[in-house]
Structure P
Amino acid sequence: MSGDEADPSVIRSLVVTAEDLVAAVESRHQRGEQVVLRVTPPFSGRMRARIHAPAGDDDMSVHVDPRALLSESAPAYPRPDDTEDALRADPDIEYTVERHHERHREALEVWRKRLVDHVVERANIETAAGPVTVDVSLLG
């Protein structure tokens, strides 16, 4: 691999699927896993980032925190406790565990759909060569 192909500072544009982005963010919340979006060499101006769960990787890949691709206005991950509190506060609905589970599933679905509306056009990503500012393109 030539020097340029091993240099992540040449990356100018990062492409990621909506599905990978949402799944990476959700995995960080649900299980506390450090799931990332990985960009692998050889590096070029336009790169594709894919979901990845690092396991002691020792390669030249760039690991991007998926939250770096989201604006500050991105919706917060719906916590089960918040869903329960909202359900219990509704005087017109009786709380049941089944209803709570259904409401939480609905809240997650809404969150997933809304999250992709908060992808930034440009993001700073950390690489071994230092921070790089990239254009962000969302597929799907």
Structure Q
Amino acid sequence: MSGISHLFSGMRASSSGLAAERARLDVIAKNLANAETTRTPEGVPYRRLSVWFEPMLQRAEGGKLEVTGVKVGGVTPDYASPMERILNPGHPDADGAGYVTMPNVNTTHEMVDLISASRAYEANLTAQESFVAMAERALRLVQ
């Protein structure tokens, strides 16, 4: 693989990371926005969503699989975390005993995920900017 091909493959990898982390940031924002949503259009409390990534694979020379980036494998509801029930008899979604089922969104956990996703996004952006700077330098050398 030539040097310029390595440069472009690096750009594609960091670009895929940017897209994946952007999707993760969107899901975290949705979780935070719905941290107090006790009734969705389906009539149930909001359930936290989580994003999972999977590698982008490409067949290289010799038939070997190479990881060329990352993509969102899916966004799935979090059924492992329990929904909290709080006593609030005056709430419109309270059951007969006065308990309200709250979403399973832990705002502290979401903020930690937000910082992590934000930093990963920034790291991919920095890498992308470095690849662009290298390409510009290479073009100047060729002239």
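Quick look at the values:
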read-out: helix-only ellipticity at 222 nm (-39500 (n - 2.57) for each DSSP H run of 4 or more, over all residues; to 500) from the coordinates reads -17000; which among P, Q; value: Q
read-out: Structure (P, Q) behind the derived value 1.5 of distance in nm of label points 7 Å out along Cα→Cβ at positions 7 and 39; value: P
read-out: Label whose coordinates, when log10 I(q)/I(0) by the Debye sum over Cα atoms at q = 0.09, 0.11, 0.12, 0.18 Å⁻¹ is calculated, return -0.35, -0.48, -0.55, -0.98 (choices P, Q); value: P
read-out: Per distance in nm of label points 7 Å out along Cα→Cβ at positions 15 and 71, the highest-valued of structures P, Q; value: P
read-out: If distance in nm of label points 7 Å out along Cα→Cβ at positions 23 and 111 is computed and equals 1.8, the structure in P, Q; value: P
read-out: Structure responsible for 0.5, with distance in nm of label points 7 Å out along Cα→Cβ at positions 47 and 127 calculated and labels P, Q on offer; value: P
read-out: Structure responsible for -0.64, -0.80, -0.97, -0.99, with log10 I(q)/I(0) by the Debye sum over Cα atoms at q = 0.17, 0.23, 0.30, 0.31 Å⁻¹, for residues 63-102 alone calculated and labels P, Q on offer; value: Q
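Only the coordinates and a few stated rules stand behind these numbers; no lab work does. Please read these numbers as outputs of a predicted model, since none were measured by experiment. Cβ atoms are built from the backbone, for glycine too; each structure is taken alone.
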